[in-house]
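Some structures are shown below for you to check.
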Structure P
Amino acid sequence: MRIYLAQENPKVGDLKGNLSRLRQVVRENSAAELIVFPELYLTGYPPGDLLLRTDFLEAVRGTLVAVQEFSREHPETALIVGTPWQEEGTLFNSAVVLQDGAVLGVQHKRQLTPFRSFPESRYFSPGRENLILSLAGRSIGFALGLELDGRLAHGLKKAGADVVINLRAVPFQARDEVRFPQELSQLAAASGLTVAAAGQVGGNDGL
């Protein structure tokens, strides 16, 4: 399985710019079977009170439709994109899986993070279910942000996953560059899962 982890620095609120960069990344890495973008990539992170605006959420939906249509240009590549996702008036922090013009599945974040700069429960509802998809010959589960722990990994493994994709946008702290890879390595060893993580880089409001 060929995975490209797009560790990008999307601009908060710049839907057109983030979409343009997504297209560029996919075109430059079209040999990959999966291309993974960070948590809330389409809006940039943290989007804050933009998520309370109906017009902004409508624009997000339109941008995601544009990604879906663009995916037809690279039918052999699955795209995993972090974005707000609205269902029947409920908003989720989600990973959307798209390929060849279709939405293959949506994973809603289950454990919302209470960051002081971006308290997720103010904007999002938690997901309840685990999505497992067969992609490129592997069974893949998904996790967003800091919810990937031993308990979730065990649940995904029990549900049939052998790979976990972790979309992240997490404030940086000193020595995270050492601690985070160690934690993922230990989690992979303990669970028997292959773990691949794509995180937002750069800075937005101290992120």
Structure Q
Amino acid sequence: MNRADKTSSAAARRAAHDTPSARPQKEPTVAIVTLQELIEAGVHFGHRCSRWNPKMQPYIYGKRNQIHIIDLRQTVRGLLRGVNFLERVSASGGEILFVGTKPQVKELVKQEAQRGSMHYVSERWLGGTLTNHATIRSRLARLEELEEIERSGKLVDYTKKEISFMRREKRKLMRNLDGIRRMTKLPQAMVIVDPRREESALKECNKMGIPSVCVIDT
């Protein structure tokens, strides 16, 4: 860790203790992650100050070397609110759709969604996934048709060129739709990692009135 990192980490630790947001709030006390774990993961680093969004002011502790330092108490509080909301949705039988296509998060998004028996999009968001669900269901029906052709041994009825085309089609459909193939209705909530990247997903989510929990920075 270089000097700048040490300085920023120290600032993050101070933010955990001496900011107004550190005052007791009516929030759950269940430990999801510790402040030290967040610091070690570098979660307290925001973007360069020149790239900030003024709406994030309440969540920023300060700045070091022209980099905003995030108030980690606010981060933990937001995590608790998000988790509690998602637990209520799940407890009431609601379904949740996880969205995250960035290379560094897509495998984790898939794993966590599967761990909770929920739906996910980790490769590519297809336009109309929420707003034109009938079309998405038709593509899923095509995927099931291709799988049935393979299971039934009917591939022998096709030429090598046709078989090659169908297998490519199946791989593409699996890559883009496998995470939502059990989603027979609109989800009751969505978790979106990096809403700037997943702008199309967020727009459809808002258009359909679906509440979302998003992971953002400064």
Structure R
Amino acid sequence: MNMNSSAGPDGIPAIFLINTKDSIATPLKLIPRKSLDEGKIPDLFKLAYVTPIHKDGSKLKPEQYRPVSLTSHVMKVFERVVKRNIMKHVIEQNLINPGQHGFVPGRSTKTQLLQHYCDIFETLSEGIRIDTIFLDFAKAFDKVDHDILLQKVDKHKIKGKIGLWLQEFLNSRKYRVVANGEMSDVQDVLSGVPQGTVLAAVLFIIMISDVDENVKSSIVRLFLT
């Protein structure tokens, strides 16, 4: 946890959790357990403050801004508990796409590059022509359909309390835009894996795990950034 991170919608900064960790360790252990047992998450923990950060180009064009989401640091403690259980399950059950190298323990840009090199070398050594296509999914996290994602979660055999908790995690999420000292009204989040959360990457990995299911004559390698 970055001690310099600003407070999220709940008003609790990261430095508070770090400095009081010995005193609040027990509550922070019991509350996530109760949340999982009951399948409930406080609405405040599903709210994000979104700040548009200018990248380059015209400041009058929305596409020239990168949205940065700030969520509850307390909620991130909850999420780490759930993420640990999900990753343990999908790794032990070999459910992660073998071509996925992003946000997977033991894999990185280097392992993807090495694998890609090996694919090319082995193909050329057999005298076979090879073509490489690079694809970048724009705003991919924001476009995830929640119903389809939950179907994929079920397909990965993530059921029981964690499965129900993930439904609650995605349901009725909201955000407010914060810019230049002003704050917008609350808006509903209708799609996407929640950016600024601990679970965003692992949920997206689950979402695209079957992307190469119908690819028969090519090799697909994946990496999230």
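Consider the structures P, Q, R: one of them gives 20.0, 65 for Rg and Dmax of the Cα atoms in Å as calculated from the coordinates. Say which.
R
For the read-out helix-only ellipticity at 222 nm (-39500 (n - 2.57) for each DSSP H run of 4 or more, over all residues; to 500), a value of -12500 was computed from one structure; give its label from P, Q, R.
R
Computing Cα Rg over 2.2 N^0.38 Å, for residues 66-169 alone gives 1.09 for which of P, Q, R?
P
Since every read-out is calculated from the coordinates, none of them should be taken as a lab result. Note that this is a predicted model, so its numbers are computed, not measured.
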